[in-house]
1. Supply the structure label, taken from I, II, corresponding to distance in nm of label points 7 Å out along Cα→Cβ at positions 57 and 73 with the calculated value 2.3.
2. Suppose you compute FRET efficiency 1/(1 + (r/R0)^6) of positions 9 and 41 (r between Cβ atoms, R0 = 25 Å, to 0.05) for every structure in I, II: which one lands on 0.70?
3. The value 14.8, 47 for Rg and Dmax of the Cα atoms in Å was derived from one model only; which of I, II is it?
4. Please state which of the structures I, II yields 0 when helix-only ellipticity at 222 nm (-39500 (n - 2.57) for each DSSP H run of 4 or more, over all residues; to 500) is computed from it.
5. Computing FRET efficiency 1/(1 + (r/R0)^6) of positions 65 and 81 (r between Cβ atoms, R0 = 41 Å, to 0.05) gives 1.00 for which of I, II?
6. Quick check on the output: 28 is relative contact order in percent (Cα under 8 Å, 6 or more apart), derived from one of I, II. Which one produced it?
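What follows is calculated from the coordinates using simple rules that are stated; it is not laboratory data. Because the structure is predicted, anything quoted here is derived from the model rather than measured. Cβ atoms are built from the backbone, for glycine too; each structure is taken alone.
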Structure I
Amino acid sequence: MTSGDLAKMARAAAVIRSVVGQDFECHTREEWDGEYGKGALLILEHYLGDPLWPYVNYDGGQYDKIEQLSDALSAAGFWVEDCTGWYSGVYEKEVV
């Protein structure tokens, strides 16, 4: 992992924290062993009842919160994908 990757992870985490309003559980791709999200900068854990859950899990039906986080991450150069019901990946947007 490079210092550039660390800076991007910190930037993405700061955006997420500002939207959600508190800290959250996450992992780097190096420490992640899940089936999905292998190319993500960050893996976000979110179980039912977790403060992050309504912002990334479509099963909760809180699409306004999902959009709020998605828009904030997009403005910072990232995007989020709900991988399963309990974790999501945060990726850097590709510059075309």
Structure II
Amino acid sequence: MNRVERERGVCPVCNGSGRVPAGDNQYKEIYSGYDKATDTLKCDNCGGQYMYGQPTGKVFLRRDNNQPCVHEYEGTNAGRCLTSYNCKHCGDYFQIDSGD
């Protein structure tokens, strides 16, 4: 199977660092990926949103303006415990299995 590599750009949410400020959220210390030393969380725009995913600092380019995407996902039920998410700007796609 041939895969076409799509062009990627620097994530506009974390500026390529893979980390975002945790802010004033009272539950931040129990979030997966929280780093107390830097008071940051893993970026949920460039990989942290995927099941077991790690931020990469890179995202697909938007189809309308060829700029790095700030994703807006639309979720659909794909099965009993499976939800599919598709970004309406760049086509990024992932699934989450809640395991219920």
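1. Computed on structure II.
2. Among I, II, the structure yielding 0.70 for FRET efficiency 1/(1 + (r/R0)^6) of positions 9 and 41 (r between Cβ atoms, R0 = 25 Å, to 0.05) is II.
3. II
4. II
5. Traced to structure I.
6. So the calculation was done on I.
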